[in-house]
Structure 1
Amino acid sequence: MTQKQILIVEDEVITALEIESCLKDLGYKACGIVNSGEKALKRISKNGITLILMDIQLKGELNGIETTEIIRKKKNIPVIFLTAFADKEESIRSKFSFPFGFLTKPFNDHELKSAIDEFS
């Protein structure tokens, strides 16, 4: 099995670095950290990304949901949304007709691993 290449899209630096460290501890590879939807769209043009961890609330022109909609049109990369607002999950799920996951911040290593393994 090839190692997953996971892109982290998170605008809080400390959170992004914690996720990257957690991924490493779990045996996954973070292939980059970007802090905006616009940067995520540029980054996905490179091959090899197998999964995206996408914060819903991003700084910049595009939020995580809008960015995910564009990514789904360009590439078929699964997305796991990261959110601090669990109550918004159902309304966001109803908007999409493809499988993806949700992680409510803060999350632990086990929850992250379980969400990632759903896309194996």
Structure 2
Amino acid sequence: MRASTSLFAYTEVDQTVELGGDYSGRAWSRPYDKLGVAFVSNAIKADHQAYLKLGGLGFLLGDGKLNYAREDILEGYYNLHTWRGVYYALDLQYIDHPGYNKDRGPVLVESVRMHVDF
């Protein structure tokens, strides 16, 4: 009988490098708005890579066919203040090698978020 082990984590990242910033909307008379960009590069350690390559399953990863590469993400966003404490964020992410796999992606992820301050 073969024992099976899987891991549970909020996210499967062992190393992250991130660079980014945002710019206030004061320049275009919208002082509560922000325009931003960020670059993130994520990696997993060699033992984690080997586990996934051998068919291991993680919380988010694992199909037994890992062709490892760092997961690189370029993100741009605009935070729009609409009324009092209500904000919307328009977000666009370009993800190269999603799931740390050279055989996957790239993918483009679009999103809209709402934030309310009480």
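Every number here is computed from the coordinates shown, using simple stated rules; none is lab data. A quick note: this is a predicted structure, and the numbers were derived from the prediction, not measured. Cβ atoms are built from the backbone, for glycine too; each structure is taken alone.
Highest-scoring entry among 1, 2, by distance in nm of label points 7 Å out along Cα→Cβ at positions 48 and 80, is 2.
Computing distance in nm of label points 7 Å out along Cα→Cβ at positions 16 and 104 gives 1.7 for which of 1, 2? So the calculation was done on 2. Once Rg/Rh (Cα atoms, Kirkwood Rh) is computed for every structure in 1, 2, the highest value turns out to be that of 2. When helix-only ellipticity at 222 nm (-39500 (n - 2.57) for each DSSP H run of 4 or more, over all residues; to 500) is calculated, the result is -11000; to which of the structures 1, 2 does this value belong? Among 1, 2, the structure yielding -11000 for helix-only ellipticity at 222 nm (-39500 (n - 2.57) for each DSSP H run of 4 or more, over all residues; to 500) is 1.
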